[in-house]
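S.K.: The structures come next, written out as structure tokens.
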Structure P
Amino acid sequence: MAPSYETLRDENLDEEDFDYDEVDVSDLKEKYEVQLEQGYDTFVVIDGLPEVTEEQKPKLVKFLLKKLNTVGKTSEDAIFMPFGDHGKSLRFAFVEYSSPAEAAAAVRQLDYSPLDKKHTLRVNKLTDIDRYGREGRIDEEYTPPTIEPFQEKEHLRSFMADPSGRGRDQFVMYRGDTVGVFWNNEKDQPENIVDRPHWTETFVQWSPLGTYLTSVHQQGVQLWGGASWTRIRRFAHPFVNLVAFSPNENYLVTWSNRPISIPDEGHPQLSIDDDGKNYVIWDIETGKPIRSFAQQDTPAGPDGEAKKPAKFPWPAFKWSADDKYVARLNQGTSISVYELPRMNLLDKTTVKLDGVVDFDWAPATVKREGVKEYEQLFCFWTPEIGSNPARVGLMSIPSKQVVRSLNLFSVSDAKLHWQSEGAYLCVKVDRHSKSKKSQATTLEIFRIKEKGVPVEVVDTIKDTVINFAWEPKGDRFVTITTTEPVGATAVPPKTSVAFFCPEKAKGNAVGNFKHLRTLEKKNSNAIYWSPKGRFVVVATVHNTQSSDLDFYDLDFEGEKPESDKDLTANLQLMNTADHYGVTDVEWDPSGRYVATWASAWKHAMENGYHIYDFRGEQLREEPIEKFKQWAWRPRPATLLSKEEQKQIRKNLREYSRIFEQEDAERISSADVAVVQERRRLLEDWYNWREVVEEEVAEERAELGLPADPVEELLKAKTAEVAPNGEEQVIEEIMEEVLEETEEIVN
């Protein structure tokens, strides 16, 4: 065996005394050899630079450094810009950062960023480019890309054009191992569009605008759509558990409780930077990951000990209404707001909020009075810490300015409820007494669009509010309260359902919120508003003792009680229903129908679904074994302007006549179809009878039997009556009473 390096060193041998080829330096190579993934991971390659000369290079480098140093630390000496034989730069450069983390940040935040009006930077890791080259993905010689022939794609909104012309809505059902999409046919059997076994492994989910149907698998997530239900996109996130879309379907968040593990041979979509992460944010259009995040650890308490894990928050990433920002709560410390599409931290710093418990974006881009600048709003709340009160705040993004805040005392918990158009924010505050033995609820309502964002307090509620829901596109709300302790109990608590609406005010102003009516001694625990407002279902779900469904109209066109003359509602119970074992309730996008179902995921008793109209009349009931899931397909927002919608409402009676006529024709055509079907069946029976009679006649002829056995029987009977062969005349006398009168004679 050749001597090792340590042996040679100890013996102080000169270079002339040994042969280099016989020296074993494997231990040195193992210790000091530079690995490609570890040696060059601080380098990035910048493409898309302008072509400059040697004289123009310093100016370009100085300008480029301002952008490069926003994500890390580099210098002029760490930038190498190659030049060609023509004396001009080759429009790319190698840049070395001080750490691999800074290089990774440069790829995330600077890729696709504009350098000026004419140039957009492309930033990649040097190790990625070299790895792709070694794997044979990049040829040494340039070959122009082949342009594939244009292939027309299916329209992803084709579901908006109902072939029947009736404006039906679609829904998806997951039962057993099969997933199917159907047209809703009211009372009739749903019309199947597509039905596939093993389409998903866990659940299905529509995107917010109904463009895609999401299936979830062990290998990742797939999006389906179009008239033929082909696969549109695939997102390879192993062992994915949950998914969430941005409001405008531009981005997708996937989460797995298992951290991502990148194998040695690599991953088709994820990189080594995603190793150990739980969340991945994807660009739906390109199908590429934008950024990944690890699961947050439970923050430590003031004594340094870890707190108990909080309830798992989902969605962990919340989106602004226009998809330009996404934010994540750092429990108890701050809120991180990221800009899309680069996913860079806004202003390179988080929003520090000591003790922050929850936050939520406004569901629409709100135009506040007197504010002309672009902004997105989110609200947050922090608990009482020491002598500091609890606080609810309204923050404007991107300025990070708190435009309204409210201090609260004796707070046990708070919940944030936005109205669908962002006009109101209700903060449901559970307050405790000084002894903390009793609890009550107040509703703090922020009027977002009014100057200064005034706050109105609804403090007429003495009990604990367990559910709250705003009317979509409206200004009324419903609460469910109870006097009993909140939590898991053997017998569900008795509840009260309360309705609130504003007072009438002059012009377009909205008056103060007033109590309309309270319904006592109920079992209700869930509120489901129609997406168009006005109608609401108050239900009892997940309850083995009760399964009530109450259908209410808040704009009933009947006589209004004298006590409600000054209020903007006229409450009427339209109908009640009962669906035993109901676990879920959902309105269709048009607000015409309500689906209720009992899911096998919750229990195995009488699984299946019911369909009701908005008045509570049951249209259809279908029990299905192993019925798991139902979901109406959402519809995108209308393209009509508000003026056009007002014009349609104004002429609604004319449209309704057309619709009623079409419905009558459809019903009559259905009756005609039934009659025609019956006639066809009768004709088929006659034809069958004729064929059978011919077969019987042939068989009787072959056997020597008379063709008409009935005639032979009559002849035989006549011979018995008149054996001498004489003809007998049989006379039958029939009496018929034409009229009968009764007269009394003295």
Structure Q
Amino acid sequence: MRDLPDIPNPSAPDVSRDPSPGEEPPPAGSSRRNLLRAGAAVAGLGLLAHVAPGAAAGERPASETDSTGAAAASGFLVGRGIGDATGEVAEVGMMGYGRVDQQAEGLHTRLRARAFVVADETAPGDRVLLVVVDAGMIFDSVRQAVLRGLAERYGDLYTARNVMLTATHTHCGPGGHSHHLLYNLTTLGFHQKTFDAITRGILDAAGRAHDDLAPSRLTLTHGELHNASVNRSREAFDRNPADIRDHFPDAIDPQTTLLRIERGGRLAGAVNWFPTHNTSMSGDNRLISADNKGYAAYHWEREVEHADYLADATPDVVTAFAQTNAGDMSPNLDLKPPTTPADFARTHANGLRQYEAAAAQLDRTGARLTGGVDARVVFVDLSNVTVRPEFTGDGRAHRTAKAALGASMAAGSTEDGPAFPGFQEGENPLWDAVSDSVLYTASPELRDAQSPKDIFVPIGEMNRVHPWVQELVPVQLMRIGGLHLIGIPGEVTIGAGLRLRRTVAEILAADVENVLVAGYANAYFHYLTTPEEYDAQAYEGGSTLFGRWQLPALQQVVQRLAVALRDGAAVTPGATPPDLSDKALSLQPPVVVDVPQPGRSFGDVLTQPGTSCRPGDRVTAVFAGAHPSNDLHRGGTYLRVERLDGGTWVTVADDGDWSTAFRWERDGIAASKVTITWDVPQGARQGSHRIRYFGDAKRLTGGVGAFTGTTRTFDVSG
């Protein structure tokens, strides 16, 4: 049983504008588990074809229970589930910034997979599964393993067609879970334990969502959030024509969309989509973290709703904060990457703003979704697409190209964290001269197809020798009532996203605000820009692997999917990507043995906390520990903060809480020191407390044995 501080539920904010200089930010939005109050008129008039009778503009939807208390028809069965997807937290490269020196040294917040099954109530076999994972990317290796696991459990109920796996794009998760070599360069290859943790966490979440199916009401609302993102490539964005620039006058996509799940008039879950990079935590950070979107979900579920993740059950309210077209959207409003430890405060602030904007929509009547679910998927070789003139914009057909990394990609996004020195966004004439004369000469065909990109690495050609990047990728379109999700396996700029959304909306006669790009979905192919943005060769353009015509090629694909969805027609998925598990390279040496410090035993407290503390203080304890990779404690915890309550120790916080941190360091050759900190929150209850550490030591014989360590008690006073 968790014992949490009392946290008030403040009223919903106005998130439609930035605070004026010196003005206090608006209070956090309220999360309600009682009857949701009637609010504004129905949002999203484009959904009227999918709004239930009696839910027209300005009219409160009918209750989900009739006068006898029986459940009224909702149109959907919805299931929710959470799984622990935390991989290794020590001596593993972190995924996102591409920094060899960013090796994990502990855990700040656990990484979660949140799953939602939505089925047609009248035909439950018609269903979709949406998963949002605290991860940098969804790699095809993970998608294949998850689909195999679902098939073993449920047969053909969940397939590539109706399962959408998306990542929040944290840059502070462990890497090494791809079967493509490029993404494992900073992790010393493939990490089986991390791969298993992510795939099993997704399967756990999906299984719990499957078991949780129950009649539910789905409501869609929209709002705006203006102080959580900034365009980090404004010069490239400004090359777009007026129809895009006018749609986004501030060069950001401020739309925040909430899919609300209610049962019996009570909130049961929510999925929020808002585009901003999940990079508030810097490349200097060494603790595994779910970053700003992870904090938004954590805050809603655990601080507002008081969920207990360790109860191995689905909480009363499950919330996910998903990505859309976030390719050129940075959370660093000053266009400078933060440093540690300042990035912790910025992560908290940005995540809180996303939560506030989502929770504010609970007071809006919104549009009740009806009309069932549907989905289509195709696999496209993006290195070899002929794009028809109707999509190219110049009246001529064009072809995509073999994958190539641009020199501006090597420069990194300087607003979120630079990469290799010596490179810059835009033109790189020095690199051109060096590469042509010393390293390689790109073929005229590749140069022409990738123009004006300065080619850094012709990585598609390298695929002939070993799988470096994925070229055959899934593209998906999913419908939930009047909400349409375009599953794109990469990082889509807001301009490119708008073109994809308009392509689908026109065919389906939908409002463009109800058509969203679900970025980082099902696989990863780096970036997607408009051709105009591509010409600027900023970081995003240099990272658009398949050349200038990549977006028109994908518009052509999603048009085909939308027509099939509209007409109820099947599509031929095409060839599927191969299983590359036998080609994964693993170079990370395993843990050989753990030993305690001389004269010490595992779990001994090397540094005791002080005897007393107050809210706002940091409590620190250091233990004789062992390597955390011996047991990832998936579904469990490395630590607990406990309070004495009537003779019983109750848990106040564990390693999934924002207030705690678990830091590991090697002490000599085989010994480890573990430092656990707890930032005493405001509202913490007074009384005797202690910190417990749960470790696992590897013996010379190869076996692993569990141990615990416990500090002396300390008092929390008011």
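S.K.: Quick one: log10 I(q)/I(0) by the Debye sum over Cα atoms at q = 0.05, 0.07, 0.09, 0.11 Å⁻¹ came out at -0.23, -0.46, -0.78, -1.17 when computed from one of P, Q, so which one is it? Mind dumping the intermediate values first?
M.R.: Values: P: -0.43, -0.72, -1.04, -1.40; Q: -0.23, -0.46, -0.78, -1.17.
Matching structure: Q.
S.K.: From which structure (P, Q) was distance in nm of label points 7 Å out along Cα→Cβ at positions 250 and 634 calculated, if the value obtained is 4.0?
M.R.: Q
S.K.: I've got another one for you. Please compute mean count of other Cβ atoms within 10 Å over residues 594-601 for structures P, Q and give me the label with the greatest value.
M.R.: Evaluating mean count of other Cβ atoms within 10 Å over residues 594-601 on every structure, the highest lands on P.
S.K.: Also: With volume of the Cα convex hull per residue in Å³, for residues 442-569 alone as the yardstick, tell me which of P, Q scores highest.
M.R.: P
S.K.: Computing Cα extents along the principal axes in Å, for residues 346-601 alone gives 66, 61, 38 for which of P, Q?
M.R.: Q
S.K.: Another question about this same structure. Compare relative contact order in percent (Cα under 8 Å, 6 or more apart) across structures P, Q and report the one with the greatest value.
M.R.: Biggest value here belongs to Q.
No value in this document is a laboratory result; all are computed from the given coordinates. Keep in mind that this is a model prediction, so the values were computed, not measured. Cβ atoms are built from the backbone, for glycine too; each structure is taken alone.
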